[in-house]
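Each value in this text was obtained by applying a stated rule to the coordinates, not by laboratory testing. Note that the coordinates shown come from a computational prediction; the quantities given were computed from them, not determined experimentally. Cβ atoms are built from the backbone, for glycine too; each structure is taken alone.
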Structure P
Amino acid sequence: MVSLGKWIVAGSIGGAAGAAVWAMIAYFAHAEVGWIAWGIGAVVGICIRFVSGESQEGLGPGIAAALIAILSVLGGKYAAVSMLVASLDLGAETLVLTDEQMIATLADEIVGELQAKGKKVVFPAGKTLEDASGQADYPPAIWKSAAQRWTALGPAKQKERREEQQKQYAAVMGAVRGALHERAFAESFSLFDALWFFLAAATAFRLGAGNVGSEDDD
């Protein structure tokens, strides 16, 4: 167990360093460089071999190195995708809502109330509830009623409602970015990845295991 702990620590340090390099190169080059995964396997294997010494050779350190190498490559790929998605301009994560925008949310509520009662709401030509966003997009009577509701709230309630809307917007943006990240990570895998994963694991195993299968000439 002591040896396993040393292998995990040493291999993880090497794997984390390699994964960080891969992620940074992918971020600045906007593309993955597959052979770096092979290098990550080599670094992991060398680190485990270094702490194992000649007295600890064989399947144990070899398997530990291979597993850590695979996890490190996955970690590097995940970090690379995360950095690339984070760099995308999806709009402000926080939104400063104007009074007109807040009144529009109240106008939407009024439209919903009227429709729930079976009343038909006629929007200006070319506008619907889905794309209405300002005073000119709503029926004048509905906008007037919404503006009155906004004024009646008073400064304290207006601030509270504005902050609530801002939180909802931030949550939506976070969900969009999260969904984009999951899709990008899933689509980042290709047939070539199987080759790089195999080479990384095989190289890590061979270096981590040491002189497995060698025979003494004596």
Structure Q
Amino acid sequence: MDRNEVARQQMVKEQIIFRGIQSKPVIEAMMYVPRHLFVDADMQMFAYRDCPLPIGKNQTISQPYMVALMTEKLNLKKTDSVLEIGTGSGYQTAILSQLSKEVFTVERLSSLQNKACLINTKLGYLNIHYLLDNGYKGWSEQAPFDKIMVTAAPRKIPEALIDQLADGGCMIIPLEQSIYDGLYLVKKENQQINYEFICSCRFVSMVDKPVGT
């Protein structure tokens, strides 16, 4: 067992299970996916610490607990089609890929998307589809989605994402607020939208701009 595997086991025990994550599939995915490969070499020694880490372009890889919490709240099934807004490092994408049928991930910055795609492909996570585009638009050609995860904080939920969420589906999304962001679980039932506040959090802002800007 190498040091990264030891660190990963410690991360899951102390940061994930100890804090109340109970989903066995989520715990197993967090134990399985090598988080250190999704950050630059000079940051790998910090990959399993209890904090977000920079990945370039003013973006971050989320805190391990936040990844686990958001994933657990989606209650993913192996038959689910999942839309992820904000590929970033590709780590959250990899976790989603372990728990669903297909992941459709949208990223605005080509350098991040290319790196994430390369890592996930090398790891054999082949049920992931990539789109370089403005995340506010979602991915209409592949809609509807059973689940949607948004990994950056807009001021309000983009209408396109609500439209692309299947009836009976749910979305986990941080929304910008005055000091901290708020993490919400959004459910669509009989074409009605219901919001459940999960916790306060801190995410990078979701940018409504063309690709690469």
Structure R
Amino acid sequence: MLENLKNVLVLAPHTDDGEFGCGGTISKLIEQGANVYYVAFSSCEESIPDGLPKDTLAQEVVAATKLLKIPRDNLIIYEFKVRKFPQYRQEILEEMVKMNRDLAPDLVLLPSKNDTHQDHNVVSAEGFRAFKKTRILGYEVPWNNLTFVTNCFVDLKEQNLKDKITALECYQSQKHRDYASETFVRSLATVRGTQVGRQYAEAFEMIRWIL
């Protein structure tokens, strides 16, 4: 069904979440002709390691999405303060409502509804409110998920996984995180692939699907 999707919207609470959660799927969607939009709600200036420019993550997401072949005009970066999204819930919802009207996505990819990070939780909850008449899949961020229902899988080829890993390598400011390693990314893709008899896959929660 992916080849029938025209406009896909990826909602990333922070600049690298989309690549971690569904970078391989983004690669596959673009390969199959979809027009992918990537929206990051924060470039996390408050969390940049000491000694790096405050716009480091903003520059890194530009590089990462370029490698995934997302057009620069399809990348939108907001500056909501990291870990403060609950304070901006209504503003975030209003921005999403505008996106729905302007972009008319066929599919929205957003964090799992069981993601415990406060920013991710807001994007997931308000994303459902804004796009509830659209297909919605929740992507996996294992280090934040209390539970995760693997009831949808996207089969990935080696090139899709390589594209995801290469995009994540753009985030040099985050390379110290254990989940940013190629070993972890490949291992998770292998586990999800094994579950459905494929070499690699990304798993999603099916939040809303319209046939």
Exercise. When you work out mean count of other Cβ atoms within 10 Å over residues 16-23 for each of the structures P, Q, R, which one comes out largest?
Worked result: R
Problem set entry | Which of P, Q, R yields 3.9 [distance in nm of label points 7 Å out along Cα→Cβ at positions 32 and 128, calculated] | P
Seminar exercise, completed: Value -26000 of helix-only ellipticity at 222 nm (-39500 (n - 2.57) for each DSSP H run of 4 or more, over all residues; to 500) was derived from the coordinates of, among P, Q, R, structure P
Exercise. One of P, Q, R was used to calculate FRET efficiency 1/(1 + (r/R0)^6) of positions 48 and 168 (r between Cβ atoms, R0 = 30 Å, to 0.05), giving 0.05; which?
Worked result: P
For this session: For structures P, Q, R, calculate relative contact order in percent (Cα under 8 Å, 6 or more apart) and state which one comes out highest.
Result: P
Exercise. Of structures P, Q, R, which gives 17.2 when mean count of other Cβ atoms within 10 Å over residues 24-31 is computed from the coordinates?
Worked result: Q
